[in-house]
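Bear in mind that the values in this text are calculations on the coordinates, not laboratory data. A quick note: this is a predicted structure, and the numbers were derived from the prediction, not measured. Cβ atoms are built from the backbone, for glycine too; each structure is taken alone.
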Structure I
Amino acid sequence: MSGGDTAIEFRDAAVEDGDASALLEAMRAEIAVIYPGIDLFAAYMPAGGPAELGPPGGAFIVGYRDGVALCCGGVKRLDAETCEIKRMYVVPQARGQGVARILLEALEDRARSLGYPVARLDTGPKQLSARHLYESAGYRPIHNFNDNPVATFFGEKCL
C-alpha cells in the first residue's frame with residue numbers, strides 16, 4: 001500500500017506480541033499525557049485486547065516502512081454487521097505524512113474482508129486531527145455506541 005512516496009507494508013499481528021505491543025504501550029503512554037488519569041487499558045474503557053482484536057471476528061495490523069514499525073490499529077466485532085476500528089496509532093516521527101489515512105484505509109479494507117458493511121470509531125476532545133481525519137474519510141457523527149468515557153466524537157461509515 002502506498003500514498004505518495006510513503007510505502008507501508010501491513011502485517012497481521014497479535015496485540016500482545018512484539019512490535020504491536022510496543023506500539024500499544026507508546027499509545028498508552030501518550031494517552032496518559034493527553035488525558036491525565038486515563039488508562040486506555042483500564043476496565044472502565046471499551047475492551048480492545050487480544051480477544052476483541054483477533055480472529056475470528058477481529059484483526060490487528062502493524063504498518064512498516066523500510067522494516068520499521070510505525071503504525072498499528074485493529075478491527076473489533078460489535079455485531080454481525082458492524083465493527084469498531086480501535087487502537088489506531090502512528091508514531092510521532094511519522095505523523096503529518098499521510099500514514100494515518102493509509103492506516104485507516106487498510107483497517108477499512110480488513111473490516112470489509114471480515115464481512116463488515118459498517119465501521120464505527122471514536123476519538124476524544126483533545127485529538128482534533130484524528131476527528132478531522134475520520135470526518136474527511138466519510139465518518140458521520142452517531143450516538144455514543146461504546147460507553148467510552150473519554151470520547152466526544154463517535155462516527156460511523158458504510159464500507
Structure II
Amino acid sequence: MTATVHASAVLAGARAVLIRGPSGAGKSRLALSLIEAARAGALPFARLVGDDRVHLLPAGGRLLVRPAEPLAGLIEVRGVGIVRMSYEPCAVVGLVVDLGAEPERLPAPQHRQAEIEGIMLPRLAVAAAEDALSPLLVLLTSSSEALSLPHDTVLGN
C-alpha cells in the first residue's frame with residue numbers, strides 16, 4: 001500500500017473530489033458539506049471516501065483514492081468530535097480542490113490542473129476563508145467540458 005497523504009476525499013457522483021490543504025483549512029467541513037449537498041438534492045450522490053489521511057495510487061492512467069485503514073469511515077465534525085459514517089472503500093479521483101491556495105480570479109488553464117503521481121487532474125484553488133462549496137458545486141453539476149473551457153464560456157460572458 002502507498003504512503004498516506006494529508007487530504008480528505010468524497011465520491012461525488014462517479015468520481016471522487018480530493019480535498020487538500022493545510023491543517024485547519026476546512027477539508028473535513030467541505031467533505032461534510034458535499035455529503036449534505038447530496039442529501040439536500042444538489043448532487044445526485046456523495047459518500048465519504050476518507051478524512052484526514054488517504055492513500056493515493058496511480059492505476060491505468062487514473063488516480064485511485066482509498067481511506068487510511070485506521071480512519072476508514074471516520075470524519076471529524078468540529079464541535080462534535082469524530083463521527084462514524086458509511087464510506088466508499090475506493091474511488092477514482094476526478095477533481096482536486098486546494099484549500100488555502102492563492103487562486104487567481106480567472107486562472108490560466110495550467111493553474112486549473114494538478115499533477116499527482118504523474119496524472120493530470122482538474123483543479124479548483126480556493127483562498128483561505130473563501131466559500132469552497134459554491135464553486136465546487138458549479139463544477140460538479142456542470143458538463144464535464146466546463147473544466148476545460150475558456151473562462152468567458154464557463155462564466156457565461
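Out of I, II, which structure matches -4500 when helix-only ellipticity at 222 nm (-39500 (n - 2.57) for each DSSP H run of 4 or more, over all residues; to 500) is calculated? Only one of I, II returns -4500 for helix-only ellipticity at 222 nm (-39500 (n - 2.57) for each DSSP H run of 4 or more, over all residues; to 500), namely II. When mean count of other Cβ atoms within 10 Å over residues 107-114 is calculated for each of structures I, II, structure I comes out greatest.
Can you rank I, II by distance in nm of label points 7 Å out along Cα→Cβ at positions 43 and 67 and just name the one with the largest value? If we compare distance in nm of label points 7 Å out along Cα→Cβ at positions 43 and 67 over I, II, the biggest value is for I.
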